[in-house]
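What follows draws every value from the coordinates through simple rules; no lab data is involved. Just so it is clear, the structure is predicted and the values come from calculations on it, not from any experiment. Cβ atoms are built from the backbone, for glycine too; each structure is taken alone.
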Structure P
């Protein structure tokens, strides 16, 4: 007899789990961290500003009652990654959920894009994400507990957008890494998936919200609004929880319908 779905809501709970979220001090990473903690997970939050991390950690503790460990460090630095993973394992002995959210972008025309900017953007968004996942994946495999990896991707993982060649290359590459690891690590009961955010209101997108590009964005979104960071939390909880145990190698786009919309559908 198949398992009953009557208690399905419990499969979205993360009680007893340990989650590591990078880039968790603001924006989408902060909303994801708050969502995971709200669903019952203890947290390790990573970022580059210790003061901000401490403030976020205290806020999440007060709001959820969960344990939160702030760990300052640059995931683009291999030594920093090693220290981060070591600290998580020494504190809790395991990592159940990894969310690769940390990222940077440098916008420039492809004809003039600088080598140093290319290396920096791909280094953080692709190389760092892979090697942090590798380190966490080893811990998941060695402890035979299974695990969840969630890579924060982009609309640029699937479509062309101007002036972000390095970012698009990194996020497209990370999508393929997501699929590769999903295949390799399925025998260890590790699910690897991606979330592709659309246009969200964060401090990083403020320039786009305030200039002529906002009109183009709004024409393309059938939902007729920008996403709010909290809109991403539900997708992260789902992919981190037992409810998604048979989902791996997938990209869940949270974009208000952007990828399926077009200008003509808005009437503009």
Structure Q
């Protein structure tokens, strides 16, 4: 559904959310493959550590919820490179929330990072991608966006919106020569999932997740999801009528 990538050598890749988890492991794998990298996240120190093995790496700390900061960082990318081949938006956050502990400020903050953040990125990079008529953008959502889940009262909707966003982007951008990647991980061992106090089926490492992410992009896939032994079951659950779906989720989670 997208053009395949046969080599990463000299590909100009901006990774937002690069300081830890899937983002950091994606950085390490693309460094090994010879990509030219720009790294962004709030944790500047972690970014500089990652950049040490590749001296020409651009380190551009930012808060993805700050639209002006995202735009300023992308302008630095363009000044250095003159264009972009791939933007990967990996940044995101998670807060467990149910109806009986709903927190408005926490919900707004989560949406600012998980949804408004990627939208800020689009506002900055779309004019350049459209002018180039090539390149690509990948956004990390989550299988939690497939359907409603317990404890995901704010997180799930933010990820569901990203899924819809990527589908709409694909319809608009692919005919213009621009690749779009929707990336839906299952449970991945990261600092965010370390907060979970429940069993996480088919848990994989951040390195395994990054490997699957890169492999999907190389193959030209639109929907990149992993681990498939888990995500395919959730994709099937999307097709169930509500009565069956709600019964199944209650049975499996006990919530």
Structure R
């Protein structure tokens, strides 16, 4: 695996790949890699001649400085993982390589930025679009791969690509879960054994909604879901919603297809998100 830390060096390598007419798959990450990330790498390797992963903990998408500081950065372990899975190129820039001190970003994310995660993490999606635009402008990928766990983020990026006509195909890949149902996340490392057991309530709630979506009224489904979190110590439900999976508009009609259930909760000091398609 080739590792590049500067845009200039990476660009020189990319020019050679373009001259060779190689197809390129891009997997942007913030590191702390797990099996979910590796599923994206494997999918990209299956679809493209060359797979490029990026590891960059993007400061502009953190609305809490403390959250940025505690974000795991096991870089050497991540490099070994990517090598073992057969990633071709890793872009591993420093913050100064990606941002100047006077930089601004004026893209209007739109109404979707005020929904769900956007409402609980002000400015988050503006930071996401800022770094993704940089990566897509730097790396002429044919396809880019994202995990379904950050489903709202995927829709935001899809909107960004359409707005700037970036010409990259976006693929949303299924959530990878532990055998007990917990969605894999780099943040899971912060959970104690007791907290991890409580975190299973997120996937259990989504499964209950999926299993009863066509038989129970929406109001009853959501009320039952919210009630399940009451009285659980060290767990705070942020939201549980059923939305249109293309637009994130609220689902108001019973048994509407094309729906997704989305959930977010704080377990101890760790914020977790999850979702499940209902159609």
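Structure values in brief
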item	result
Answer label among P, Q, R for the case where distance in nm of label points 7 Å out along Cα→Cβ at positions 14 and 70, calculated from the coordinates, equals 1.0	Q
With distance in nm of label points 7 Å out along Cα→Cβ at positions 6 and 222 derived as 3.6, matching label from P, Q, R	P
Of the structures P, Q, R, the one that 62 was derived from, the read-out being percent of Cα pairs over 17 Å apart, for residues 142-229 alone	R
